[in-house]
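Participant: Following are the structures in question.
Read-outs throughout are calculated quantities, based only on the coordinates presented, and are distinct from any laboratory measurement. Given the structure is predicted, the values throughout are model-derived calculations rather than measurements. Cβ atoms are built from the backbone, for glycine too; each structure is taken alone.
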Structure I
C-alpha cells in the first residue's frame, strides 16, 4: 500500500486532526528507527501511520483497540506483519506479548510521540525542535508523567537495542522532519 492510499484510508476512519498528526509523527519515528536498525523502512513507516486507524471507532477502548484494525486492514491485503504489529501495539487488547523487534519498535515509537508532543506543549514556542532528548528522559522519570503515555512501552526501546536517550534523539529528529505537517 502506498503512503497516499494509507493516509486516505487513515483519514476515512480518523477525523480528529491531533490523532492524524500523532499517526504521521509515529510514521516518521518508525521510518527513522527502521533506518537506524537496517529494517524495512516502508513497512515500518506504514505500521506507524496506520497503528491507530481504529482508535475512534473503538473509542480508544483498550480492550478492543488494535483488534478492530485487523478487520479493516486484512481485507485490503495489508502485510500480515504490519497487521500483527498494529494489533500488538496495544498489549491489553491483543493479550499476546510482543515478541519481535517490529512489535517492540511500534509500541515504543508510537508511545514516545505522545510524550514528545506533551513535552512540546510546555515550551513557550510549542515546537518539537525545542525539545531536547534530556527533557524526554527527565519527563520519563517524573512522578506525574503524561497520563496517556505508558513508560513501559517507551522503555521497550531498550529491547530493540537503542538506549532511551538515543531513542529520544532519533524520535525528536523524526518528528522535526514532519513538524509542519503535524503542527509542532
Structure II
C-alpha cells in the first residue's frame, strides 16, 4: 500500500488532518485549510488562501492568492476565484454589543454563500452572505455582490448589477441585459 498522498501541499501550508484533499490538488505557500474543509480533485489553492472549517471546494477549481473563503461558503466544481476575493459570512458584523461587551459565538448570525458550477469571481470582489452565484456567471473585478446572480449573468459594480450575459467560455453574448 502506498501512503504517499497523490496531491501537493507546499511545506509552509497549514492543512488540518481533518480536512479532505482530492487527488491531484495543489495547495501553495502559506495557505490554511481548516478542519472539515474539502478540496476537490485537481483544484489549485493559491498562496495565502484561507479556507475556513467545513467549506467544500469542488473539483477542478482555481482559487488564486490571498482569498478568504469563510464558513458558510459552498463552491461547486469548476469555479474560478480571482486574487483577493472574500466570501463573507456574518449577517450582523459587530465586535461588541450595544452595552460595549464583547460579542460571542451566540451573537453570530451565519450567512451562506453558494457558488455554482463554472462561475467566475473577479479579483478583489466581495460576496456578502445569503447570495448564490449562478452557473457560469461572471462577477467583474472589484464588485460587491449583495444579491443572487443569475446563471450566465455578467455583473459588475458596487452593488453588483447585471450588465450583460456570458456563455460557458466567458465570451460576452450580444444583446442588452435584462432589467435589474
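Participant: Among the shown structures I, II, from which was the value 20.6 of mean count of other Cβ atoms within 10 Å over residues 27-34 calculated?
Facilitator: II
Participant: Given 1.00 as the derived value for FRET efficiency 1/(1 + (r/R0)^6) of positions 75 and 139 (r between Cβ atoms, R0 = 35 Å, to 0.05), which of the supplied structures I, II does it correspond to?
Facilitator: II
Participant: Given that helix-only ellipticity at 222 nm (-39500 (n - 2.57) for each DSSP H run of 4 or more, over all residues; to 500), derived from a single structure, equals -18000, which label among I, II identifies that structure?
Facilitator: I
Participant: When you work out relative contact order in percent (Cα under 8 Å, 6 or more apart) for each of the structures I, II, which one comes out largest?
Facilitator: Top value of relative contact order in percent (Cα under 8 Å, 6 or more apart) goes to structure I.
Participant: Turning to a different aspect of this structure: In terms of Rg/Rh (Cα atoms, Kirkwood Rh), for residues 19-66 alone, which of structures I, II is highest?
Facilitator: Top value of Rg/Rh (Cα atoms, Kirkwood Rh), for residues 19-66 alone goes to structure I.
Participant: For the read-out FRET efficiency 1/(1 + (r/R0)^6) of positions 59 and 131 (r between Cβ atoms, R0 = 35 Å, to 0.05), a value of 0.95 was computed from one structure; give its label from I, II.
Facilitator: Traced to structure II.
Participant: Of the structures labelled I, II, one was used to calculate Cα extents along the principal axes in Å, giving 43, 32, 31. Name it.
Facilitator: Checking each candidate, the match is I.
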